[in-house]
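Colleague: Several structures are given next for inspection.
Readers should treat all values here as calculations from the given coordinates under stated rules, not as data from a laboratory. The shown structure was predicted, so the numbers you read here are calculated from the model rather than taken from an experiment. Cβ atoms are built from the backbone, for glycine too; each structure is taken alone.
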Structure 1
């Protein structure tokens with residue numbers, strides 16, 4: 001039976017990388033330690049999922065690091081998010097994306113697919129994917 005009242009429709013599926021209130025692409029900041037920028041630079045912290053995420057983005061055709069011989073950083077993630085928001089500025093349309101990430105083109109689509117595959121992994125699932133948390137100060141390879 002067709003639904004005659006739009007209020008009866010379920011809400012669109014939520015995508016954890018699109019803010020439901022603003023419709024903007026986002027990833028939470030990894031290094032939220034209460035340290036100064038200088039202290040963080042002296043003892044960097046890397047999300048261990050960034051490396052496979054960066055490789056996924058490169059495989060999708062979006063190598064975003066200025067130097068591919070250096071590890072993927074928060075700055076690289078922030079750059080991708082900014083590009084996705086520039087590509088798809090329509091907040092209402094973004095809110096409707098939900099799980100339909102395969103229909104999204106460009107860097108925004110690559111971001112959603114790769115983030116869903118890698119950045120959405122819970123720590124309990126990391127070992128099964130070869131992801132190991134590095135101690136603060138240890139710099140991963142590219």
Structure 2
């Protein structure tokens with residue numbers, strides 16, 4: 001059974017599927033298009049498909065095209081990253097750069113895919129450097145971060 005027919009079976013189930021009357025479109029490429037005003041439906045579809053455990057990859061938001069939210073399977077989830085670095089205050093955020101089959105670089109922050117695409121690895125690294133600088137500048141030091149002696 002193809003991915004498209006599995007998705008249709010899971011999502012269009014009258015009892016466990018999305019609410020009746022909600023509109024979405026499944027393309028021949030396996031992408032799901034949801035109207036941009038219906039973020040709730042996009043989230044429900046992602047949750048239904050990901051919790052079904054019938055797919056090897058997660059269904060994630062790919063971005064927006066016109067007035068539609070595009071959902072698709074993340075084929076880079078299990079790929080070895082080209083570059084890995086820890087960023088942020090206390091270096092507690094894992095940032096990875098992975099290359100897709102078209103030669104474009106994608107950034108993953110703590111395992112979550114970002115929407116930006118980069119043509120060169122150096123540009124993606126520069127973006128991570130700027131993001132790291134911003135995270136470190138915006139970090140607030142709390143009283144719990146200091147060790148007090150009695």
Structure 3
């Protein structure tokens with residue numbers, strides 16, 4: 001007979017989810033010999049590692065059993081968590097700019113190639129118009 005795995009939970013019985021704000025429990029940290037891990041800060045769960053009973057708060061991993069939910073409405077006070085969110089936002093923006101630039105370059109190349117093949121000034125002007133619109137959109141002017 002197989003044993004069912006229980007759902008990993010925080011020390012207060014809450015099922016952890018990405019985005020939850022949590023705090024460490026000093027008694028548990030001391031019991032585990034990790035008193036230094038209790039920092040009194042509010043962390044935000046950025047990833048679940050429930051196969052090993054850990055959560056990631058920014059770049060840091062903390063045992064679920066050492067955490068409880070932070071009071072409702074608590075702001076994140078952990079500098080690592082705040083920097084992690086800023087870094088993730090920057091990476092998302094950079095990835096989007098890369099995709100837009102790649103797609104724009106591909107479209108412009110196709111349009112210019114088409115205009116050159118047809119030898120039509122009208123298609124070439126249309127390609128320039130599309131390029132200008134795309135550049136304005138990328139700059140947030142559109």
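Colleague: Computing relative contact order in percent (Cα under 8 Å, 6 or more apart) gives 37 for which of 1, 2, 3?
Modeller: This figure was derived from 1.
Colleague: Among the shown structures 1, 2, 3, from which was the value 5.4 of distance in nm of label points 7 Å out along Cα→Cβ at positions 41 and 129 calculated?
Modeller: Among 1, 2, 3, the structure yielding 5.4 for distance in nm of label points 7 Å out along Cα→Cβ at positions 41 and 129 is 3.
Colleague: If you don't mind, another one. Tell me which of 1, 2, 3 gives -0.32, -0.65, -1.07 when you compute log10 I(q)/I(0) by the Debye sum over Cα atoms at q = 0.08, 0.12, 0.18 Å⁻¹.
Modeller: Matching structure: 2.
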